[in-house]
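Just below sit the structures, each encoded as structure tokens.
Values in this text are rule-based calculations from the coordinates and carry no lab data. Here the structure is a predicted model, which is why all the values come from computation and not from measurement.
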Structure P
Amino acid sequence: MDKTAFLLACQKVMEIERQTRGIGTLGEKTLHAVLKHYFDPCEDHHEIRVGSYVADIRNEKGIFEIQTRGFDRLRGKLDAFLPEGPVTVIYPVPAVKWLSWLEEDGTSSPKRKSPKRGCAAEILLELYKLKPWLGREGLRFCVLLLELEEYRLKNGWSEDGKRGSTRYERLPVDLLEEVWLCSPGDYFALIPETLPEEFTVKDYAKALRFSPKRASTSVNVLFSLGVLKLVGKIGNAYLYQRS
């Protein structure tokens, strides 16, 4: 992790946007642009065609793809990219988020800190969509825990316009941590240390404040990777243990 390089990438992208059309008006969102410059400042390595696809970054270290959600859309790309060399999927997570609302006149509300805190284990929900590819040689994942500012439009269906609103832009502020998942052993970092030796999906959900569905999907991925093993049942709930 290189905080200085990350902040320099933020500064470079913000300056480019100020000199063009302003934050949030470019075809490429700011966060995506910053991450490209962080992992490779050389723009000659950005947006490189590989077969019938375009890679976010391709350099001597391999191919880098930035994906905030919808990992199912990576399936075709992975089939095309992996024969060409190592592939790193970058997954940004807002660990600390400051929220501002944009009014119709373009003004924004004072930012406030969101009570929600993201964690690296959030990637497991997305990895479920790539289970057949997990463990393939050359494929690794990098979870970036970020502090960022999020701007949302008050165009939702609720009376105050917030519920169902549209996210307008996310501006990165700081890089807090990098979590690299290169081998099955690295996935132990996604299991809270507070969990007992044997635990259920419900215990996992409580430890990470996940919904039951998200926790079940996460445990399924960890089990399929061999990180967890099934050791019994308590009532109708399966008991898992770290392998």
Structure Q
Amino acid sequence: MKHRKIVSISFLLLSLTWMTDTLQAQVVTREKALASAVMDAMGGKENYMRSGFIQWDFFDVRTLTWDVQGNRVRIDYKDGSLSIITALDKIEGTVYQNNIQVTDPDTLAFYLERGQRIWMNDSYWLVMPFKLLDPGVRLNALGIRNTSDGQPAEVLELTFGNVGATPENKYHIYIDPGTYMVLQWDYFVKHWEEEPALSCLWTDYKWYGNIMLSSGRGAFGVLDNIAVMEAVPSNTFAR
């Protein structure tokens, strides 16, 4: 009898462990499925990765021309004060301040690193939906919540492992359960904070080549002059 009880308890513990693992797997599957549905609705991760050049204006402050395949970017400030042409995987490139080339090595390295950080920030504002399943991104489904304009949405919480320039950040991504378009994001400076530092709607979706992008960011303005191109003028990344 005692032996049977031990066997029964062991079986129960194994059953509970299996059920717990299964439930956890279902949660992970749901989160990844939701993230994949967002990317598929916007043209698919493969089409995004195959983009040649993506160009946009970041809130009328600066223009970015991103060579997706070449892993480099050109950043031009609208007031003409600064232009940065930099690789994205190493400190290498060219910088112009007020149309004068920067030659001091320390100053050059400072602005090239700054250019990489600008690209990280500005590109996330534009193509974040395609980065939901990037390495180091942690997803947590928060259920149904309303956007700031009252639309019900499925919310994914994004936190990060030791990746990127600001791994302590957190985002809440509001997803339309019918179209899988991102409707809104909330940005938190620290992942433990409960109130976002900023929140804005994502609107004005259009197709650019084979991918769909949103230009409207609510009260923050517009990511203007978006273009996805197969080629750019030959002098775009000239040094």
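What to note about this one:
- For Rg and Dmax of the Cα atoms in Å computed as 19.6, 62, the structure of P, Q it came from: P
- If helix-only ellipticity at 222 nm (-39500 (n - 2.57) for each DSSP H run of 4 or more, over all residues; to 500) is computed and equals -7000, the structure in P, Q: P
- Set P, Q, criterion relative contact order in percent (Cα under 8 Å, 6 or more apart): the highest-scoring structure is Q.
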